[in-house]
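There are structures below to look over.
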Structure I
Amino acid sequence: MSDMNPYQQPQSDVANAAPASANEFTIIAPRKISVGDAMGWIGKGHGMLSGHWGVVLGALVVTVLITSALQIIPLLGAIAQILLTPLLYAGIVKIFHRIDTENRSDFSDLFAGFSDRTSPLIMTAVAQLVVLLVAGVVLGGLFFLLGRDGGTAAIVVLGLLATVAMFVFMFLFYFVVPLIFLGQKGVVDAMKLSLDACLKNIIPFIVYTLVISLILVVAAIPLLLGWLFVMPILAGAYYVSFKQLFVE
């Protein structure tokens with residue numbers, strides 16, 4: 001006689017499957033957005049801060065203090081700052097992710113990047129250094145070849161090339177940290193996705209960059225105190241922009 005209980009609920013491997021990472025988002029190809037969508041990031045970023053201003057502001061201040069303190073240490077401090085900055089940025093992203101998914105904030109999330117996705121985050125800093133080095137060599141070589149005898153026209157061309165290089169660098173790495181930390185992407189894939197998102201939405205990004213640059217200038221007038229209000233909002237806007245562009 002079979003020992004099987006006819007009233008026993010069937011079991012499957014699903015019940016024993018490991019849960020998905022709490023940090024994991026399903027990443028899609030970057031969406032195309034409008035200028036209005038980009039401007040909406042600021043308001044939505046502000047909306048995320050309700051009840052969480054203290055944690056977010058405290059995390060941003062500590063991040064600035066840590067990175068500034070490292071600059072005091074000759075050579076090694078600069079290297080440590082470059083390597084640790086993506087880890088701290090991942091922590092800021094984690095704070096907003098918890099606000100978004102659990103409606104609560106935890107200051108200790110600032111250091112989440114030191115225990116989760118640490119290696120690819122550090123490799124992000126290495127990739128930044130490599131790209132900067134290559135760009136510097138190329139632009140330096142062009143300046144050496146054209147700048148000496150090329151006159152004003154050559155200087156203008158070199159200036160334009162430097163501007164383009166600056167935007168390409170920014171686009172390559174703009175969304176890399178959340179794509180690695182929340183999207184579980186590798187460094188190269190994250191760079192490709194970030195560049196694709198920015199190029200696909202280049203007009204909204206340029207307008208948004210100009211607007212927030214103006215906001216930062218105005219906020220800096222009262223002894224930089226306005227930044228204490230503006231920076232948490234822009235950090236929230238950054239998280240919102242990532243979700244709108246990449247999250248399924």
Structure II
Amino acid sequence: MNIRRKLLVVLASSAALLASVPGAANADSAAADALGIDVSNHNGEVDFAKVGADGRDFAFVLATDGESFTSDLFDSQYSGAGEAGLYRAGYHFARPDGSATKQADRFLKTVGSTNDGRTMPPVLDMEANPNGATCYGLDDAQMEEWIKSFVGRVKEKTGREAVIYTSPSFWKECTGNSEAFTTNPLWTAEWDVDKPSKVGGWPAHTFWQYSNSGKVDGVDGAVDVNRFNGGTAELEKFVKG
């Protein structure tokens with residue numbers, strides 16, 4: 001057996017061994033995922049040209065919160081992401097103790113058109129109440145109905161299925177791990193794990209917020225960092241619907 005043949009055998013054996021290691025294929029797949037960030041008024045002004053140069057392909061930007069708050073940095077962050085060539089989407093921080101329809105209408109008025117081929121579907125941010133009872137005093141059925149009202153309004157106004165951002169813990173505690181939203185892309189938040197947990201009836205996540213302490217050029221301090229479940233070609237297809 002010559003040296004070249006020995007090398008080929010070693011490489012083939014190594015590849016077979018790697019394929020047998022749990023999680024190895026997942027790691028390779030994740031390495032090819034399109035990457036992004038999500039920001040709010042708490043992140044201050046963002047230099048999205050630097051964000052893009054640092055290998056980020058998309059950005060989620062806080063637009064509205066509840067029935068009355070609008071981020072004073074939404075316009076600059078949202079336009080900045082678009083001008084830098086990133087795919088972008090606005091997101092709404094839900095307050096389910098208020099009207100779903102009113103919140104959806106105000107959110108959609110703030111973000112404007114999302115059907116330009118560069119903008120991802122609008123996002124509904126469902127997470128624990130930062131100021132009181134985790135589930136806003138709603139039971140599982142009431143929470144599910146609130147979410148249905150919001151995403152239904154988004155579909156009615158835009159023709160698009162809203163992305164739902166949530167965590168496995170919130171979804172279990174506040175919706176009973178509802179399986180009613182599988183047509184809505186899932187953006188799951190789960191940090192410091194090799195891969196995200198299964199949530200509700202979704203067969204897989206579309207986006208994964210894998211850390212809240214990322215370091216990305218163009219953003220001062222720590223920033224939430226995300227992966228799309230696919231490469232840039234798949235992301236483009238997702239955006240264009």
key: Comparison of I, II - label where mean count of other Cβ atoms within 10 Å over residues 98-105 is highest   = II
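Out of I, II, which structure matches 26 when percent of Cα pairs over 31 Å apart is calculated?
Values: I: 34; II: 26.
Label of the originating structure: II.
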query = The value -23500 for helix-only ellipticity at 222 nm (-39500 (n - 2.57) for each DSSP H run of 4 or more, over all residues; to 500) was derived from one model only; which of I, II is it?
reply = I
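Which of I, II yields 21 for relative contact order in percent (Cα under 8 Å, 6 or more apart), as computed?
Numbers: I: 36; II: 21.
Of the structures listed, the value fits II.
Taking distance in nm of label points 7 Å out along Cα→Cβ at positions 162 and 226 as the quantity of interest, name the structure among I, II where it is greatest. The partial results should precede the final answer.
Values: I: 2.8; II: 1.5.
Greatest value across I, II: structure I.
Computed from the coordinates by the stated procedures, all read-outs in this text should not be read as laboratory data. What you see is a predicted model; the values in this text were computed from it and never measured. Cβ atoms are built from the backbone, for glycine too; each structure is taken alone.
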